[in-house]
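Take a look at the structures below.
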Structure P
Amino acid sequence: MKMSKLFSKTRKTHPSDEVALNAQLLIKAGYIHKEMAGVYSYLPLGIKVIENIKNIVREEMNALDSQELTMTTLQDKELWEKTDRWNDDNVDIWFKSELKNGTEVGFGWSHEEQVGNMAKEYINSYRDLPMSVYQFQNKLRNETRAKNGILRTREFIMKDMYSFSESEEQHKEFYDKVTKAYHKVFERVGLGNDTYFTFASGGAFTDKFSHEFQTLVGAGEDIVFINKDKKVALNKEVFNDDVLDLLDLEKKDFNEAVAAEVGNIFSFGTTKSEALGIYFTDKEGTNRPVVMGSYGIGIARLMGVIVEYYADENGLNWPYSVAPYKVLISTIGNESEVTKEAEKVYKSLTANGIEVLYDDRDIRPGEKFADADLLGIPLRVVISVKNIKNGELEIKKRSEKTSHYIKMDELNKLIEKMQKDNT
């Protein structure tokens, strides 16, 4: 892609009412557009980051033999009444409306009820279990106060997966596999070092413990207590002596920290399946309710956490794995030889399957470099008359303060290493 053809443009300012760093930078860099409080549109650059995150998540969910589907946003009131989650006293984040015929509907904030009702048609025997499906979808939640940019919004992109098992043992086995898969996801997007498996309360999902994945970042909304040695954490709401005793942990081994939730997993037991009528025939021919689980990753929220975790005073700083483009080519001067060399490098890299953004704009080098930092592309390649004469390319990693020079034939090796190291 050439920057002169990008739909969005960088800007020097952000909306005056936008206080979150992630949204400020993403707006200025042209990744998102603010529509209203808690509602953002994702522009071409933003979509590329979202899709890169989704593909990482998709690969790890598919590795669990989970299957992707897409469910409707419109929700049947009667279905949710079966589990007592239609009532606003129990779930206060519904967006609701009426069809023209007067039928009351809701807009999906989660999909346990719908996927469970659907699964009744396909689960008959223990031979059908375990089974899991997942989707990527825009959720709608009527948050009282949307805040923290794209970390808490009224409309957001989420991966939600649902599992069905014949026993608690079978469910636990799958649950543990998902836990490991989630750790892989956060490692691959560059957050593995500071993301913790966290015990929390069940909230609107379950009466028992739920588990969260919390990333240590200053913009987070949660207070957690972390045990770095055991790579485990407890949300403040459950950090007490009773819970610590239950988990055989000691208070002295934990330190308080601020974190942002990037994922969660819930066990429902048979409560929802009994309410929804999801039964199967076991090996003895007995009808039994399935054991259900739910597993979420906020894709857009994860994007925002990555921004907050890596950004510096100059702008965004994407890990290689999620960056919209891996290399940004900048030119100094408009001499024909400079343009010719830039086109040559551009074509060479793209021919090798590397996503390249070419800053072909006729503006001052200082503006190009400032935009390169703001955009957060992992590697900047600078081409000038001087560099061409020396047979070199000037390169600068976004994660580093200074640039250095390499030969053209060294560029691909450097990019391969950056991909491997996710830097």
Structure Q
Amino acid sequence: MPVSAYLYPWDVDGDPAAADRIAGLGVTEVSLAAAYHAVRAVTPFHPEQRVVTRDAAVYYRPDPDRWRGAQLRPVDPGDGAVGSFERAADALHAAGLRVNAWVVVAHNGRLGAAHPGCAVRNAYGDVYPWALCIGSPEVAGYAATLSAEIAALGCVDAVELEACGWYGYDHGSAHDKTGGIPPGGVPGWLLDACFCPACRAALRDTGLDPEALARAVRAALDAGYQSPAGPAQDGPADEAAQDGRPGDRTPTAGHLTVPADPARSFAAVRAATAGFFLRQVLAAVRAAAPGQDVFLHSHPDQREAGSNPGYDPAVLLGPDGADGMILACPGPAAASAALVRRTAEEAPAGCRIAATFPAVTALGADTSQLAAKAAAVLTAGATDLRLYHAGLASAADHTAMREVAKAT
């Protein structure tokens, strides 16, 4: 049973005791960040530091020739941190652990701010600099090259891709004042909808009018934001509208709707764009590192956007797809098991499904429930476990992680 713990390179680099400490948790693997978004993190055991602040950057050593002429390129983390991924991976290997390269793909505020034309743009024209638009050819090229280059590193045993799909409104940045979804029952996908030039062209290619669709999206959002009572409906909304999926009725004030046919067509365009993007990335990784396992942080609901973007498990894990799917399981045991069971039922037989548990008390995790959650998801069909995050964890959190690894 593979059990992995997440780490940042700085948790290991410069700490001679770190690799053995992590191996002592009983895990078999480490998911080590090779390319990551902006972060402020604690390092409770490091001999030289306690708080690390980083902008979006890569921690391996990119090949300049591979990136020559590219509009989007990996950014050096500075402070001598370049190459810290390789140094940390070597130390972890020496301690007997496999190393999965953890690659954050489309969540990059540094590149989005520098290249707003490559970022998601909502129906109002607001740019989301934290969210690279996967409909942009430049973003697709960056994602494929980045993932392939990391996968081909000699110190990498497998690669796991996070935010490798649609990224949207709910991103949880530092000092965020936005909230996860719009008010008044308006479905969150409306704020994830991208109308950048590349996405407008894709909509036009399928016969949709991007201006008309953007107007409908703005009207629905304004109904939620501006109506004191929230959106009005002239009858019960269908199940699709209630759970946020583009369906027959999207709740809006004044009986306005996003018509069913354009909404479904829009969802189909986004799914097709995500599928094309993913195929490009996976093909590049397969060519650069034949035979290496590739995992995707994802959700079985195709409407999802963010760190775990939605893909149909039958497609994601089907022919020419990923080798495994990593599910975020922050909820209680029953909810986590239900998500794993749903995914396992929809995925091809024999595919790997990893369940990730928050395991840091300071970040809100109830570590007393970790063993029960592990048992529940394994019964539901999980093949792997991942613990987030060994580098941020206290000694008490490490004890709880040890119990999970021992029980599996």
Review point. Which of the displayed structures (P, Q) returns the greatest value of FRET efficiency 1/(1 + (r/R0)^6) of positions 295 and 335 (r between Cβ atoms, R0 = 35 Å, to 0.05) on calculation?
Key: Q
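Comparing mean count of other Cβ atoms within 10 Å over residues 111-118 across structures P, Q, which is largest?
Details: P: 21.1; Q: 18.4.
Between P, Q, the highest calculated value is found for P.
To test your reading of the models, identify which of P, Q gives 2.3 for distance in nm of label points 7 Å out along Cα→Cβ at positions 47 and 311 when calculated. Let's see the in-between values first.
Values: P: 2.3; Q: 4.2.
Of the structures listed, the value fits P.
Taking distance in nm of label points 7 Å out along Cα→Cβ at positions 271 and 351 as the quantity of interest, name the structure among P, Q where it is greatest. Kindly include the intermediate steps, with their values, before the conclusion.
On the way: P: 6.1; Q: 1.4.
Comparing P, Q by distance in nm of label points 7 Å out along Cα→Cβ at positions 271 and 351, the maximum is at P.
Please state which of the structures P, Q yields 120 when volume of the Cα convex hull per residue in Å³, for residues 135-198 alone is computed from it.
Working: P: 138; Q: 120.
Source structure: Q.
Each reported figure results from applying straightforward, stated rules to the coordinates on display, with no laboratory input. Source: prediction; values computed, not measured. Cβ atoms are built from the backbone, for glycine too; each structure is taken alone.
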